[in-house]
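Structures follow.
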Structure P
Amino acid sequence: MARGAEVGMRRVGVGEVRLAVRESGEGEPVIMLHGFPELWYSWRHQLPALADAGYRAIAPDLRGYGASDRPTTVRDYALPALAGDIAGLVRALGEESAHLVGHDWGGSLCWVLAARQPRLVRSLAILNSPHPVASAEARQVREQQQRSWYMLLFQFAGVAEAWLSADDFANMRSFVFDDAAPGTFGDEDRERFLAPLRRDGALTAALNYYRANIPPASWIGSPPELPSITVPTTIIWGEDDTYMSPVLLERSMELVAGPLTVERLPGVSHWVQQEVPDRVNGLLLEHLSRCAKPTRSAP
């Protein structure tokens, strides 16, 4: 954690699974959702900053990750089930709605929940995560096809696991940690992410996000149908993302019908909230301030 004591963990039933959740602070709820191949720890810099600013900051391990339940079939990781976990989490926390913040796959869950159940979403903050429709459309664009090569590799059960984990996760280290700016991931940080992936079935569960939602047929099929995003939305985008072309941002912007703010961060990689945490924290707090519920004045 960037400041203060480490937040304790509890497991919360959200429906068909239980999620491991870290939580800090009091106030309007802000749920932060990580991506591949990460954990709640991806938000180690944001949890204390948001709590100190007067928010209830919440960071779960997504289904299949860390200390959360790990279903065993590919279909268990389809986006409707994953988004359903977050809807269940909002309710299990005793809230009617929450601000959602998502990076990578966590952002995909945010997009889907905001599109299909906007009453649960007070606002949306997206960090380097394309709208699922934009993602599907961009797989028809040559530049993004070349950047998304790994999505096809990840479809091969057993092969992908071996490729990523061989030689003490050498390819995973290169694919993730070495892709960020020097100093973003220290040795302790790397081990915090890799240790859970060494458990039986954990790496397969993480890869099942790709197998369930971006199978090879999706590269030639029609994009999914989702309602427009109407909740207040901020997109924070590291422009030096190795894996995501600018077309993903541009098309995602077109799918937001509600209030939209876009913050481009030149020179920043895909791992935006961990690479430039102070900058991201400031932008998140500005976003939340714009979207916070007004407080009632005393009579």
Structure Q
Amino acid sequence: MAQKRKVIITCAVTGSIHTPSMSPHLPVTGEEIADAAIGAAEAGAAIVHLHARNPKDGRPDQSPEAFEPFLKVIKQRSACVVNITTGGGQGMTLEQRVAPAAKFKPEVASLNMGSMNFGLYPMLNRFKEFKHEWERAHLEGSRDAVFRNTFKDIEYVLTTLGNAGTRFEFECYDTSHLYNLHHFLQRGLVKPPLFVQTVFGILGGIGSHPEDVMHMKRTADRLFGDQYHWSVLGAGRAQMQIAAMAAANGGNVRVGLEDSLWAGPGKLAASNAEQVRLARQIIEGLNLEVATPDEAREILNLKGADKVEF
């Protein structure tokens, strides 16, 4: 009897996009981030994608010291794959963004595959009151900010982290990013199987129309063939619709409060685990199976949790 396809769920538990005033459920402290990651893993996430925040005001914090407390707790309490961001947050240098992954040498790190405008300021139309002074400036500043990921930057991340056996979640916000990844594949700086996370619905990247989703998949299929595993990230209200499209078309899915604060129209998600459960219902409703952490390690050819440095 043929085995069911395994679908990897990634959960991005806090990120650096949303601010604490937007949702009381957004994890901020190290303890909250650890609990959110473990809860997501227990709900079915094989991979947890992690940022850190200042525990006092929720500001993005990319210092290795901010990551250390929750990394150790997650490893002690869960078998999930840990994915550390190299995207960091607005205004950070490349060296700051890479520092946590360089120190802790995770199984997976995110890697953004091109420079782009990254517009968060439309959220000011929805959210009017902020508890912390930095929050409004963070959103307003995105009108005139470029998320820098030059070819030199990407090569720096690949060589700095790849030498320690870390593999990558290649975040592609538009078709040009897929071509950038193909460039590095041709140069031999990345090795299959590639884990390609196509991102939809960020202002400055490709939209979230179904045709956008399938265009990205068709392009990736043409460029990478059987050398990659496709995953999707839908921002905001498009999160679950895009997850359903991907799962039905051979892909994996990413959810989490980094990407969307919602569990339905006008309904804030009470936890990251709630979004994972919603994604799991979609996957299992399609008669597919959710991959365990060890199955995800095998699919993505990861080095194993015993070879990280946390």
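Please treat every number below as a calculation from the coordinates, not as lab data. Since the structure is predicted, the reported quantities are computational estimates derived from the model, not experimental observations. Cβ atoms are built from the backbone, for glycine too; each structure is taken alone.
Sorting P, Q by distance in nm of label points 7 Å out along Cα→Cβ at positions 175 and 263 from high to low puts Q first, with the largest value.
From which structure (P, Q) was P(r) over Cα pairs in 5 Å bins from 0, in percent, for residues 167-206 alone calculated, if the value obtained is 6, 25, 30, 23, 10, 6, 1? Intermediate values should be presented prior to the final figure.
Working: P: 5, 22, 31, 26, 11, 4, 0; Q: 6, 25, 30, 23, 10, 6, 1.
The read-out comes from structure Q.
Tell me which of P, Q gives 3.4 when you compute distance in nm of label points 7 Å out along Cα→Cβ at positions 223 and 287. Each step should come with its number before you reach the end.
Working: P: 2.0; Q: 3.4.
Corresponding structure: Q.
When semi-axes √(5λ) of the Cα gyration tensor in Å, for residues 143-278 alone is calculated, the result is 28, 22, 13; to which of the structures P, Q does this value belong? Source structure for this number: P. The value 0.85 for FRET efficiency 1/(1 + (r/R0)^6) of positions 31 and 191 (r between Cβ atoms, R0 = 35 Å, to 0.05) was derived from one model only; which of P, Q is it? Label of the source structure: P. Calculated for structures P, Q, relative contact order in percent (Cα under 8 Å, 6 or more apart) is largest in Q. Once distance in nm of label points 7 Å out along Cα→Cβ at positions 135 and 151 is evaluated on every structure in P, Q, the highest one turns out to be Q.
Can you spot which of P, Q the value 15.6 was calculated from, given it is mean count of other Cβ atoms within 10 Å over residues 7-14? Walk me through the numbers on the way to the answer.
Numbers: P: 15.6; Q: 28.6.
Only structure P yields this read-out.
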